[in-house]
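Only the coordinates and a few stated rules stand behind these numbers; no lab work does. As the structure is a computational prediction, the values presented were derived from the model and not from experiment. Cβ atoms are built from the backbone, for glycine too; each structure is taken alone.
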Structure 1
């Protein structure tokens, strides 16, 4: 059975996402019979229905953090997943501040449609089982990104895949994702660092990829300057410096593994 990673958008920063220079619908994963949607931001529902798995086929939705470029359409995806709440189903993984409080982004009534909700935190682990398939989901470390933020490690059979979402670089980051030896996805907003932004830049990507040495690294969440510079050109430079195969994501990119 084909497993895949499907990018329902590759844009990052408010200038790219909210000017629709690129979509930001998140990423869908298929691990055997298990289907996930991670970070359903703007255009998620449109991209999912037209190019990916229909929400009603999802087994789980994962949210790394509550910023709108990652969460804007999470309620729409959950509503579609549960057929407007008529069918209580599916798992939801999200930080506490996305689920509770005045600034929560996942509505109370939408939460009520879910089969189960998990508040993710540092070193959270859960094994999702479906038929003969088992997928281990881990949030290894809290990121430095202003709000409560976590990336993910996925362990399926012999595959080890990591996704480092939005964060400022810090030394323990690369150690936390060291097991992502097959595919490592990184949100890299720009080649060169600018202002005091809590994101990864080119030198951070080089440091992380060089340390982990995955079989494949994919950069996404691309900012306006990086789009102008050329994502493929930048990926080639990363590849030359790290000696690891690097791809730049684009909207509707699908990677089978």
Structure 2
């Protein structure tokens, strides 16, 4: 009888263990983030270290942001035109492209591109420092590893994400202009006027709020995965770094999409 009862409740036991482990992981990430944020304001401020990370995360990502933003806008222009022309509303193409980019695609696509380029690098770099005992060496020298490695990256992401999102939005609107006006023949004055009359400050601020939150999420998750590489159950050494980098990219991407939905439901 006891064996039958145990077999019945076994799936629920496993679900409970997974849920408890997931909640514990979220709590650890939250504590890690709060610790890193608190250390940002400790003296002396790490201005040069932060600027190095802004250059790496932000400036070096501009090319990929320009490329993806341009073609995203061009695709939106093409798809939007052939959808709107069925209803005789092709004149609102400019508003459709601009609002789609500013409200949704700009922050989300920018975050995903930075995760792919810089987020994976952050996780791998910190993970290698962990398995090569460089983080332990910082502890030995009485240098706080979180303050030295994590805090500047969080600040750099908070600075870089909104700026890159703005660049993505602008180049995407230009891409929509190229498709709609230069390729499909929509009047340029109508395209630009629809953007001017349709986009309000609430749309722009909502996109920047998303970019700000995404920057915190990406920096925290990627740094956390790399920092605790040595505690992964799946392996140690090079395999642990590989698993940590993969987890950082996947988890960051999923959380960006989930949080995007939550923020959109509040900001609409």
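To which of 1, 2 does the computed value 61 (percent of Cα pairs over 18 Å apart, for residues 73-176 alone) belong? Computing percent of Cα pairs over 18 Å apart, for residues 73-176 alone on every structure in 1, 2 gives 61 only for 2.
Computing mean count of other Cβ atoms within 10 Å over residues 33-40 across structures 1, 2 gives 23.9 for structure 1. Structures compared: 1, 2; top value of relative contact order in percent (Cα under 8 Å, 6 or more apart), i.e. the largest, recorded for 2.
Out of 1, 2, choose the structure whose coordinates give helix-only ellipticity at 222 nm (-39500 (n - 2.57) for each DSSP H run of 4 or more, over all residues; to 500) equal to -26000 when calculated. Answer for the origin of the read-out: 2. Comparing Kirkwood radius over Cα pairs in Å across structures 1, 2, the highest value is found for 2.
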